[in-house]
Structure 1
Amino acid sequence: MIFEYFVVHERAPKFRQALLSKLASQIFKQEDCSAEKITLVLTDDNFLLDLNRRFLHHDYKTDVISFNLGERGIIDG
């Protein structure tokens, strides 16, 4: 499994990538599921609201946004 981390907010808290990777691996194992790639984005409310507007077509922010890239690489929010 590939883990990617992006910080899109200058005041985001510091975090340990290795610890987050281990935690994600444990969750996937416990839930008996898998993923090729996990991308974690640390950001602020304004960025989340923009993503919700652009991809999910609603005017409120959510705690989690997930996208299904599908077989053709088309983003399905």
Structure 2
Amino acid sequence: ITINPDGLHNPVVQLSVGEEIGMDRFSATAGSGKYQRAHNIVSDGFAAAYFFHYTIRAIIETLFEVQVLPFRHIK
């Protein structure tokens, strides 16, 4: 199974990189164009990585019912 959530055109990721999207009157064609959305993701790699991590974690915990624990160093 391959799970690869694409954050490039996801409105949640675009909001996290600072794009202003009217979520009350959301339309898939509204907002910035595809080149601007790609530029937003490239300019804020942390937001894209966080979206990927959050989505994968939610899928693992919800779909597979596996609790994801924070990384801990062994002393």
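A value of 30 was computed for relative contact order in percent (Cα under 8 Å, 6 or more apart); which of 1, 2 is the source structure?
So the calculation was done on 1.
Quick check: 3.7 is what I get for distance in nm of label points 7 Å out along Cα→Cβ at positions 18 and 66, calculated from one of 1, 2. Which structure matches?
Computing distance in nm of label points 7 Å out along Cα→Cβ at positions 18 and 66 on every structure in 1, 2 gives 3.7 only for 2.
Quick check on the output: 28, 15, 11 is semi-axes √(5λ) of the Cα gyration tensor in Å, derived from one of 1, 2. Which one produced it?
2
To test your reading of the models, identify which of 1, 2 gives 1.16 for Cα Rg over 2.2 N^0.38 Å, for residues 2-41 alone when calculated.
The correct label is 2.
Of structures 1, 2, which gives -8000 when helix-only ellipticity at 222 nm (-39500 (n - 2.57) for each DSSP H run of 4 or more, over all residues; to 500) is computed from the coordinates?
1
Suppose you compute mean count of other Cβ atoms within 10 Å over residues 34-41 for every structure in 1, 2: which one lands on 11.2?
Of the structures listed, the value fits 1.
FYI, it's all coordinate maths here, none of it is from the lab. In this text the structure is predicted, and so the values were computed from the model without any measurement. Cβ atoms are built from the backbone, for glycine too; each structure is taken alone.
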